[in-house]
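Below you'll find a set of structures to go through.
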Structure I
Amino acid sequence: MLLGIAARSIEHGLNQGCPLEPDPHDYPAALQAERATFVTLQIDGALRGCIGVLEAIRPLVLDVAHNAFAAAFQDPRFPPLTRAELPRLEIHISVLTPPHAMQFSSEADLLGQIRPGIDGLILEDRGRRGTFLPSVWEQLPSPSEFLEHLRYKAGLPSGYWSDTLAVSRYATESFGASIEEAFGEGRRSA
């Protein structure tokens, strides 16, 4: 259902210039719950957009619809998606668990607690923040490499460490499909 909502929201964006606004009450209770999501778009295996939120602020169906639209049309790293790109689009949705603050006494202690392939991390300090979804472990398989690139993403210097550094972890349930498969899911569940 969520893949279908994402696909229809992107199509709605191409036609109307705004995200789909599904009524949460038209969906099962699990999809009405407030949950945080990221929607990642790819074309031919290459990133084409990724937008999401780290904290639950709206029902799951609305979060997916809004993040799918934003990933397609508002990711500042890419121009807005075109109709010609739509047939090659792949949609990946990550539903996040609530983040939990990690307790650590040193960088070595933190690195020892990180679970490769499982943990998404949020790193915060000095008014800066960055996150990596668990899927990033595919490109950065070691905890030290993962942490170093996360520092860079947050705008902190290489090797940065301080007593005020905060790190939270979360997990995701992730799934994806081609745009045609996603439309099929949406039509079956509508």
Structure II
Amino acid sequence: MKSTFNRGVYFLFKKNLLLTNSVSSGGFMLMGDLILQEIEFQSKILPKRYDWARAGRMFVVGTLMGPMHHYYYIYLDKFLPKANLKTVAQKILTDQLLASPSTILCFFYGMGYLEKKTFEQSNLEIKEKFKYVYTVDCLFWPPVQFVNFYFLPTHYRVFYINVATMIYNVFLSFMKHLEHYK
């Protein structure tokens, strides 16, 4: 007889993996933003504790990016199936050259759309912030991805990344909402 824990793992990471990856992506993006909002409130940058519309936009964009991450890791493991150091290095390089820029662009365009910005306004924001976000991305993600690609099976990759993303999303939310600091 399966334990409740085993049934839960099966339900989340086998039977409903796409849903788990999508909702956890949104949930951890939401949590990263709420952490930053709390810091901003405590620092007297925000006049009220939480901007729920802002947090909701972060959740929606994160949730919509979940399927992209879900399928990306499945296909990456099909094309580069080994977990040796050479393959892990190839996966990290692929991640930094393809997935990271795509994710950053999806984030800014998605948030811009939900904020009712024009495409041109989103382009200007990306032009202003991309190099800083991508630089931090290149410092933060390779060690995180080493653990992911070397030690974890495919079906745990997105959830692991979503947990790490919560930390990274504090920075990403900071970059997105820089106008609060001017």
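List of remarks:
- Per relative contact order in percent (Cα under 8 Å, 6 or more apart), the highest-valued of structures I, II: II
- Among candidates I, II, the computation of FRET efficiency 1/(1 + (r/R0)^6) of positions 4 and 44 (r between Cβ atoms, R0 = 25 Å, to 0.05) that gave 0.05 used structure II.
- At a computed 51, 35, 27 (Cα extents along the principal axes in Å), which of I, II: I
- Of the structures I, II, the one that 2.1 was derived from, the read-out being distance in nm of label points 7 Å out along Cα→Cβ at positions 116 and 156: I
- Ranking I, II by FRET efficiency 1/(1 + (r/R0)^6) of positions 20 and 108 (r between Cβ atoms, R0 = 35 Å, to 0.05), the structure that comes out highest: II
- Per distance in nm of label points 7 Å out along Cα→Cβ at positions 36 and 124, the highest-valued of structures I, II: II
- Mean projected area of the Cα convex hull in nm², for residues 60-99 alone - structure with the largest value, from I, II: I
- Computed -9500 for helix-only ellipticity at 222 nm (-39500 (n - 2.57) for each DSSP H run of 4 or more, over all residues; to 500) - originating structure among I, II: I
Taken together, the values in this text are just the output of simple stated rules run on the coordinates, not laboratory data. The model shown is predicted, which means the values in this text are computed figures rather than measured ones. Cβ atoms are built from the backbone, for glycine too; each structure is taken alone.
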